[in-house]
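Please treat every number below as a calculation from the coordinates, not as lab data. Treat the numbers as computed from the prediction; the structure is a model and nothing was measured. Cβ atoms are built from the backbone, for glycine too; each structure is taken alone.
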Structure P
Amino acid sequence: MTRIMRDSTTPGDIPTHGLDIVAGYVNGSFAWKPADFDRFRHAAHARIDVNGTAAAGAGILDVETGDATPATAVTWVKARHKALPGAYAVIYCNRATLTPLFNAMNAAGLHVVTDFHLWIATLDGTKTVHDMTGVVAVQYAGEAQTGGHYDESLVFDDEWHPSA
C-alpha cells in the first residue's frame, strides 16, 4: 500500500486532505513546535533531525548540503540503534548526496536495509529510482509540482511506521 507523506519548513502550508504521514523538523532553523504536529492528528508523524543530535527523538536524518553530512550519518545510525534497538534509521538524501552517503556507510560497515533505509528526493516528478533496495520513500514533488510550499513523497515500505 503506497502512502502519501508531505513536509514543509512551514507546517501550516501542508494540506491535510489525502495525507497519511506528515514529516517535520525536530531541530535546526525550521524546527517545528509540538503544536505544529498537533495540527495533523489524523496522520502519522515522521520526525526529521537536520544536524545529527536527535537520534533517539527522530527517525529520519536529513543528509543534504547545509544539514547533516554523510560522516554524521554514520554516527547517527549507530546512536539510533544503540538508543532504540530494532528501530528504523531512515536517511533522507538527494541524488547528489547518495554516493557520498553510501561511501561513508560502507566504510563504517553499515549497510542499506540491514542498518539503515533511504528516503530519496528526486523533486522532478520521478516516483521511483533505479534501485529501490532499502528505499522507504521517494520525494517526487516539490513546490513546482505541488503548487504549494510543501513537498510530497510516496511511501513504499509498509513496514515503516514513523515515530521517534
Structure Q
Amino acid sequence: MFDNLILNRVRRYIRIKTQNYKIIPLGQYCLPRVASTLSGLKPPKNSGELTCPFDLAFFDDIDSISFLLENEFETFFDDINFDPEKKYYISKNLHIRFNHDGKLSLHEFRERYEKRIVNFYKYVALKRKVVFIHATSFALKEASVFRLYNVLCKIRG
C-alpha cells in the first residue's frame, strides 16, 4: 500500500511538471485554487507553484477583479484596513476580505500581496495556454462576465 501511495505521488508530480498549461484562479474565494490543486490539475505550493492575489481571499464583486486588472492593481492597497472585529484585513471599496492574512502586520501584508501580484503577471506572460478559473456563490451579471473576459483577452494579447 505504501508503495502504491509513493507511485501515485510520483505519477501526479510527473503529470503536473509536464502539463502544457497554467491554471490561474480568479476568486471569488479559495475554491478554484484548492479544487484545482487537490484534483492534480494545478501543482501545490510545496512543488513550487506560486500564489497569486486572487487565490486566497474573498472577492465579493467580480467587477473589483476586472477593475484591479484594468488598472494593474494600481489602487489595490489604497483601501486596505484591518478589521479588529473580524481579525483580518478588508477593502470596503473593492469588496475584498483577506481572511487568511489576519496575523500579518500591514507591512507584511503589503509585501505578501506585492509578490502575489508579480506572480500573477509572471504566469499571465507565459507562452503556454493559461486557464482562468472563477467560482462564485451568487449570480453574475452578463456585463460583468464580459468585462472580465475582455480585460483577460487584453492582458493575454
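Suppose you compute distance in nm of label points 7 Å out along Cα→Cβ at positions 66 and 114 for every structure in P, Q: which one lands on 3.6?
Working through the options, I get structure P.
Taking distance in nm of label points 7 Å out along Cα→Cβ at positions 42 and 138 as the criterion, which structure among P, Q has the greatest value?
P
Quick check: 2.5 is what I get for distance in nm of label points 7 Å out along Cα→Cβ at positions 34 and 146, calculated from one of P, Q. Which structure matches?
Label of the originating structure: P.
Out of P, Q, which structure matches 15.4 when mean count of other Cβ atoms within 10 Å over residues 26-33 is calculated?
Going label by label, the one that fits is P.
Determine which structure produced the value 24 for relative contact order in percent (Cα under 8 Å, 6 or more apart), calculated from the coordinates; the candidates are P, Q.
Label of the originating structure: P.
helix-only ellipticity at 222 nm (-39500 (n - 2.57) for each DSSP H run of 4 or more, over all residues; to 500) computed as -6000: which structure among P, Q?
Checking each candidate, the match is P.
Out of P, Q, which one gives 41, 33, 31 for Cα extents along the principal axes in Å as computed from the coordinates?
That value comes from structure P.
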